[in-house]
1. Given that distance in nm of label points 7 Å out along Cα→Cβ at positions 64 and 96, derived from a single structure, equals 4.4, which label among I, II identifies that structure?
2. Which of I, II yields -0.67, -0.78, -0.97 for log10 I(q)/I(0) by the Debye sum over Cα atoms at q = 0.12, 0.14, 0.18 Å⁻¹, as computed?
3. Could you figure out which one of I, II the value 35 for relative contact order in percent (Cα under 8 Å, 6 or more apart) was computed from?
4. From I, II, which structure was helix-only ellipticity at 222 nm (-39500 (n - 2.57) for each DSSP H run of 4 or more, over all residues; to 500) = -17500 calculated on?
5. To test your reading of the models, identify which of I, II gives 12.9 for mean count of other Cβ atoms within 10 Å over residues 24-31 when calculated.
6. If FRET efficiency 1/(1 + (r/R0)^6) of positions 8 and 32 (r between Cβ atoms, R0 = 41 Å, to 0.05) computes to 0.65, which of I, II did it come from?
7. The value 0.30 for FRET efficiency 1/(1 + (r/R0)^6) of positions 16 and 112 (r between Cβ atoms, R0 = 25 Å, to 0.05) was derived from one model only; which of I, II is it?
8. Quick check: 0.90 is what I get for FRET efficiency 1/(1 + (r/R0)^6) of positions 40 and 88 (r between Cβ atoms, R0 = 41 Å, to 0.05), calculated from one of I, II. Which structure matches?
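Laboratory data are not the source of any read-out in this text; all were calculated from the coordinates shown. Since the model is a prediction, treat every value here as computed from it, not as a measurement. Cβ atoms are built from the backbone, for glycine too; each structure is taken alone.
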Structure I
Amino acid sequence: MSTYYEVVRLSENMKVFAQTIDVSKQRLTRAQYRFDYGQGNKLDVLNAEVDIQRDSINLLNIQQQLSNVQRNLNVIMGQTLSTPFQVDTMVNYAQNLNFGQLLDKVKSKNIAILMMDKNLGIT
């Protein structure tokens, strides 16, 4: 389950870094215009270029991490390593939960608790 959520997290991070690159490109364009019209200096343009390169590297790192985690998830699920899949990044929370009923279900269905109870019964 944690591997699935890691895929979700990295997928969302990839979207964020893609947007960051767009913002950095816009910043470079503005810095270049300012430099061309004498309102800025070359250092602003160079800093904007460095930011684009840094953001691109971050995006590539996230893509590589996502690829690795997707491969790990395929291994865990017993599928071929290259099986493509999409994850749902939307989380829906149940609204009307009864804590008492949930606690009863946890106690009756949790394997670790059941094993401890059985071990206590043996001793």
Structure II
Amino acid sequence: MTLVPNYIIADKLGLLNMASAIILPGIFAAFGVFMLRQFMLSIPYALVEAAQLDGAGHYRIFYRIMLPLMKPGIAALIVLLFVDYWNMVEQPLIFLEDAFKQPLSLIYPEFIRKPKASALPHR
């Protein structure tokens, strides 16, 4: 669903045949926003209210209270996105022409192919 728009954007930005053509769509995907929002809803609002009573502003509340509490959610998001993009096949196949830049998910099947019977040595 997003392959064609991602290709058009990567082409317009001149990112084809570059690793950033694969990485940038993952950074700006809606899945991360949804997951971190759900994680932040589990943080008690009483912590924010206590910081406001102590005189902390919005930026200080975010950097001193919310961001440290969000570390497990951010770590889980990083792991999930890494696994998702590690196993990606279609997007790197279309965006990356150079075989040295392709991920392991495209190169690995070449290593596990069985040799043809005619290529086996005769005994």
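1. Numbers: I: 5.1; II: 4.4.
This value belongs to structure II.
2. On the way: I: -0.74, -0.84, -0.99; II: -0.67, -0.78, -0.97.
Traced to structure II.
3. Working: I: 28; II: 35.
This value belongs to structure II.
4. On the way: I: -27000; II: -17500.
Computed on structure II.
5. Values: I: 16.0; II: 12.9.
It must be structure II, since only it matches.
6. Details: I: 0.65; II: 1.00.
That value comes from structure I.
7. Numbers: I: 0.10; II: 0.30.
Checking each candidate, the match is II.
8. Details: I: 0.40; II: 0.90.
It must be structure II, since only it matches.
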